[in-house]
Structure 1
């Protein structure tokens, strides 16, 4: 399903596998395996693919038939990559709006990405549980339960879980970028 959506969007954009490989810095062979469902992309690879195809990352993971404005706890779109210490749950019904809401859970010692990420827009995060270290540009902040932070997503950012329990936070992003 994921691979089919990537292939469909690539074809809509009239891109060859070579074109997409050049835009994402991954190999044509890897992209072919992803499109055929033989392998799953990492978070970073899927982020690069979604940026190259100009769609939010969750676009590839959502059930398009879902049109209900209510998102039930047991019906959330969940994203967990193999060998990752990070789980995302989409709290907004879809990505066809001006804002994206998601809840993330990061195991103690886990990090959201290797290198700080950037994307278009603005982001507001509130810590629900645990302790967060967040780097935004050159600044580093520590947040505890109940604390929140707002920043422009075009500034490179990265999050660590530095407590003894899972870090749980809710993030509002506009426009949808995940």
Structure 2
């Protein structure tokens, strides 16, 4: 396994939307929000590209405001979709190609549906995929666990947000390290 290269990585935020968030266990959402904040802060500090999706926003609402604000600041395209796999969303291929990414860090919900199907499709396309366990949620924890197992079976590395960002950094020291360490606290 090679060290994660921030210049070849893309953070993919899948369907963290208002009405869907309301159905998630509070502890899972606390963890997901923390992981998303860490990954997006690191992405900003290290120049990592970000892409986001929204599943049927007319029914599930928009991305939660705090996350949407960070996505907007990152210049991330937010792609609407009705497909479960984010890679099938209109505009995804062009957005992905623009990043020149080779590795996807996938977070969002639900783990056993949209996250898993996205991971499977990315892996089948030759993309190295990492799924932070603290960055995904499902309405039921057993569904979350099955989703993580399916992601692993599809070829993803199951990891944590902190593991990803410190692998990107590779060393302590400097402004990016200080900024990311502050986000981790």
Mean count of other Cβ atoms within 10 Å over residues 116-123 - highest-scoring structure of 1, 2: 2
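Given a computed value of -14000 for helix-only ellipticity at 222 nm (-39500 (n - 2.57) for each DSSP H run of 4 or more, over all residues; to 500), which structure among 1, 2 does it belong to? All intermediate terms of the calculation are to be shown ahead of the outcome.
On the way: 1: -6000; 2: -14000.
Traced to structure 2.
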Computed 20 for relative contact order in percent (Cα under 8 Å, 6 or more apart) - originating structure among 1, 2: 1
For 10, 36, 36, 16, 2 (P(r) over Cα pairs in 10 Å bins from 0, in percent, calculated) the corresponding structure among 1, 2: 1
Entry that produces 2.3 once distance in nm of label points 7 Å out along Cα→Cβ at positions 68 and 100 is calculated, selected from 1, 2: 1
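Taken together, the values in this text are just the output of simple stated rules run on the coordinates, not laboratory data. The shown structure was predicted, so the numbers you read here are calculated from the model rather than taken from an experiment. Cβ atoms are built from the backbone, for glycine too; each structure is taken alone.
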